[in-house]
Structure P
Amino acid sequence: MIPHYPSIYVLIDLLDAGKTTSTATVSELVTRADAMAYLNAYITLDAEAALVRAQELDEMRNQGDILGPLHGVPLVVKDNIHVAGLPNTAGTPGLADFRPETDCPAVAALRAAGAIILGKTNLHELAYGITGYNASYGAVGNPYDPTAFAGGSSSGTACAVSAGLAPAGLGTDTGGSVRIPASLTGVVGFRPSTGRYDSSAITPVSHTRDTIGVIARTVDDVILIDAVITHDNPVSAAAPSDIRLGIARRYYFEGIDSETATVIEEALDRLRKAGVTLVEAEPGDVGAMCTATAFPIVFSEVASDLSGYLEEYRIDQDFNAIAAAAANPDVRELFTMLESIQGQIFDSTYAKALSVREDMRNMMRDYFVRFDLDGLIFPTTLLPARPIENSLESVELNEARVPTFKTYTHNTDPATISALPGISLPAGITHSGLPVGIEMDSPEGSDRKMLALAAVLEKILNFTARP
């Protein structure tokens, strides 16, 4: 019997001690997935193949042959990241029959380290939204309240980890799609610096902003997966008194939900009392720069990137066919918008957006240096999860209806534009019983140091709630 909310390291200890086997672990996780099918975490649960692989890895373990640090550990993968032989639907009807022949490099690294791929997880169609609603494969429910959404677009991976269906998994993050669902489901979500992971062999949104990310129960598990993918150096320990974090209230706390604000302020107070230095300091006009870059870059790249992907993998569909088959009303609306503005997107508009992006990267570099900061800390989202019903276009925030996508990506967008690493940690629970995440963004390229600091913050925050 494995714990209901297993972490990778807990499983490794149990496997090393002979207290469980990979076969028993996979069997139990498959049983749990069947029992919680109402959450719609999976698009493809590859139970039979996962059990066969688990048996092979158990036999290897018995013979003293260990592939690597993830030997026999089951993981899940978002269904827009290629896993050889499994459907890569990207949550959309037009790609339902596409089965890639090779693994994405990140998946290949995990398998080489001994990981078992349990299956492909659900997502907001084509990763074009942040609630996890999917008209083809079902809306992903939040384990804390199945009538609420799990966040997106890496909804299924976050749901599976939060519900105890897997210890960890991969997602993708373009505007917050790893950190948002991690925050809303009470788990850890890591977006690396843009370019840190080889993000080829994924169904693209925007090559400038896309990256694979990691969702897990603990920061230590994220550190392990990151090391397997990158072969980077070990993480150095840190003390709370060595950590300096900026708080930029003018943008990152603007319009925050009252319950979320209470949880975040309590979390910040715990950090202060533990010895973390919090510096109230503004980096500059983050909002204006996001407006000038976020959508112009995506709208300039999405059609050409998806078209190039379809051609590269010899998929018998073109961009127009994928658009015509889209099932989600919000995704169909996006394709309609793209069609209507296609002639209005000029090279000069795209170039200007990329130029402002470089200005924003420089602004954030200067911010961290000028105030001698290890990172910037803020609420991952301005509000907790909302009911799935009637949430595609707008949600309630402080007794008003606000745009869903823009509101939930408000705080996660800056890191994706600035190429910064960001990690969302569970901070607490609202009075309504829903998780709240707190995010730390750090200087570009400081991923391993940031993860070391996040491990310290995680211990101070000491989140223990379970759905």
Structure Q
Amino acid sequence: MNIAIAASEAAPFAKTGGLADVVGALPKALNQLGCEVKVFIPKYSVIDEAKYDLHYEYAIGEMPIRVGGVEWPVHVQRSTLPGSTVEIYFIDCPHFFHRANIYTDDKDEGERFVLFSKAVIETLQRLQWAPDVVHCNDWQTALIPLLLKENYKWDMLFSDTANLLSIHNIGYQGLFPRPIIQAGDLREDFFYAGGPLEFNGAVCFLKAGLLFSEIISTVSETYAREILTPEFGAGMENILRTRERDLFGVLNGIDDDVWDSETDHHLPYTYSANDLEGKLKNKAFLLMNTGHEFSEDRPVIGIISRLVAQKGFDLVADAIDDLMAMDAQWVVLGSGESEYENLFTAMAHALPQKVWTYIGFNNELAHLIEAGADMLLMPSRYEPCGLSQMYSLRYGTVPIVRKTGGLADTVHDWDEQKAMGLDNGNGFSFVDATGNALSTSVYRALEVFKNKPLWHRIQMNGMKRDFSWRASAKKYLELYEKAVARKRN
């Protein structure tokens, strides 16, 4: 099967979040399943051409892409995803993409991704490569299904091409003023109250993708159900309910070339489920380097996150006195809203033997916390998928999470499972979005930690789960087949 994957970012070339990890890893797993995959992202100025061995595509040359009545010169560069033969194409238009940030608040943000969407299609035309499925991701590429069915329907190259749109976060919808219709050569008669392009009085790229794609996916089964409700649907729940039969959840995978406790080159000590001695040594190393006293019997709770209310740090703030009274050490890595940055910075100053805080991003430290901590706290108010909890499970670090989205699909509360007569609990979770519910779950985890054989059992339950992209890619392949069947029947 031929799969074209279009997205606004891909690791390691350009990354702001989990979308990049998906686009950097899923194509390689699909390739291993026998698919021919081509990936398309914009050529941002932050992408190092020499480091990633980008080459100008002379066979394509210059493409004039019309946006806003102007034909912008577009070139294409090509490379491969690291560790694979999967080709990745970079749409290069300096006027739109050579900026300080990947995403902007500039007035032409809509035009930037109109151009990208058109350029993906016209690159496929010049390659004369017909995908069975175009896999679009989030609002930045959500116009592609509409463009293929309307603006480019004359080209028989795409007569059998189906579309799948993945929602990575329903809160980002691509809303723009009405003039984007003319700028993008979109159909005026699609914009009316309740129409295919209209949402709350604006032109909505994501809505177009939801209505013109054969299949819609999101990044966990629970999130697929949640976004059908007013609490999580960000106003789009009614639109999604009209497509409920075509909406599926597929949990993101993790790149086990990068996240594997047995081979992780960021760690001073590697280890496996069969021998956790290295994990204890990593804990000692982590505490030594954060100025904490090491004790095998005192748990370390890690936080690796954006420090924002969406990630549940308002709940942490509400519970901070109770949490600090517990016998545990805290290692915090992240950045975000000043309120929560200041909270953890203040805690580190007030309780230096209990709390250590690093404001910013540090990849090596993230790996060390995953390996050296005993627990990881993720109290998100909503979490479409989440990756850190899967890293934790693989590293024998027990997650404490709010039961939502992908966290609910991956973390199974030990006490809840035990009450059901099951022995497969791998973490601790809470439902109510309150500080009390959070602190109660942390307290439960600390109490179980005292029972070393029981704690080891919980660690093993997590470490034996397969969160690799191999499992997720098989599910995506099934969705691609559904999309093709919908298109051709």
Structure R
Amino acid sequence: MVDQQGKLLFFAGTIFYTVSTLLALQLPFFWDTILTSTIANWFYENGVQQGIPPLVWDAGHPTFFQLYLSTCWKIFGQTLAISHLAMLPFLLFGLYAFISLCTAIISHISGRWITLLLFLLHPYLLTQSLLVSYDILQVGFFLAALLGIVRHRFSWLIVGVTGLSLLSLRGQIMGAGLVMAMFLVTSKRWYQMIIPGLICVIPVAGWHIFHYIQTGWAISTPSDSWSAQRGLADLSTLMSNVIAIARGFVDYGAFAVSLASFVSLYIIVHHKNINKNLKITLIAALIVSSFLILSMLPFSNPIGHRYWMPFHAIMAILTGYGLSQLRYRYLLTGLILAGCIGGHWLLYPFPRSNGWDVTLAHLPYHQSRKLLLEDIHRKGIDIREIASAFPLFCSTQQTDLVPGKRMKDISDHPDLDVRYIAFSPVCNDMNHIDRSMLEKQFEQIGIYGSGATAIYLYRYLESENMQMGQ
């Protein structure tokens, strides 16, 4: 569904993703992708079973991606390189869907190239494309479904919604919004939409019925690991959710595309220069985002920046459409891209939490962690005597696919009754720790890296005495 110019765009994007994937082959699993590797590793070691992980890791989400990853490991080997290469087909699928949607909306050649650059270099999309993240798949399937609506190709809609439904509960909510958008914006009569709509419902209903038969529950997990994230939000949490959603559109350089898209929308509406396909796209995106927001606001589940990546892709198209009509579009594009790139390092100072998995500023953390692990090995410190927080406490099996033990969870030791503490601003769950109090009870015996991604190793001041008394 792309013309000759679209093929050239796809070729350029393919080169970009191929090179970036090759550069990221040894990048460890990070942040929420660690849960992906943990579940995939369980399937790898124990077989598919029923396709449902143990309760401690089961939040009710479908496990298509984890099963796909473990299958790739079985065939090609369980390595970081294979994990990243397994992402490449989905990166290219999402790229093709994006370019197809872009060419359906934007006729101006320069506008298409601008849009592609905004898509490839958007801080959230770029960072997540370097990780082994199923959120990249969700972006691709969302764009495919939206393309199906715009082009009246319901096979694309079915593929997109089915893909979303097999990835996560959030994907299922997005799929429901897309089906609703199909009924509201399509030019066909409503009864012609029933069959595509029913087909889209099948994977959602099938998964939850199957999960309920196997476990006795669906959606609302009985696991203590997840129950705190499925409760109803009080007023304070509700306000925090509103702020978290707003942050998802302005942090780490995303503000550049967000601001440009709103200015573009104003220009387009003011000049009454909006085509039918763009109008359908914006209405559908508004419907889906409303579904997501209404499903998140009332609950205590943390709201991540990456949740909004599909809509950032749409804002890239909107911005490209608007800029293509302006005289100084290349200068403005350069300023927007400068904001995207420079925004990676606009971090919140400690103790404010950061969305580390949507900014390239997290990359030095992996070297800091490597230096820490090498140093404690040299010093003969048992890693199981060190307490830290997510993601630092995770084992190398979870992050690097290399056998290793994990640290203690600092939340299990609120009184800091531990021998060693590994502290890093990257661990958002350590933001409650008063570092001045920490340094009164512990001595710093190591610092690894620098800046916001540094890791500090502390030893309890009386640890030697404790050891002598044992």
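Values as computed for the structure displayed
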item	result
Label whose coordinates, when FRET efficiency 1/(1 + (r/R0)^6) of positions 46 and 326 (r between Cβ atoms, R0 = 35 Å, to 0.05) is calculated, return 0.05 (choices P, Q, R)	R
Label whose coordinates, when helix-only ellipticity at 222 nm (-39500 (n - 2.57) for each DSSP H run of 4 or more, over all residues; to 500) is calculated, return -11000 (choices P, Q, R)	Q
Answer label among P, Q, R for the case where Rg and Dmax of the Cα atoms in Å, calculated from the coordinates, equals 23.4, 69	Q
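Since every read-out is calculated from the coordinates, none of them should be taken as a lab result. Being a predicted model, the structure only gives us computed values, none of them experimental. Cβ atoms are built from the backbone, for glycine too; each structure is taken alone.
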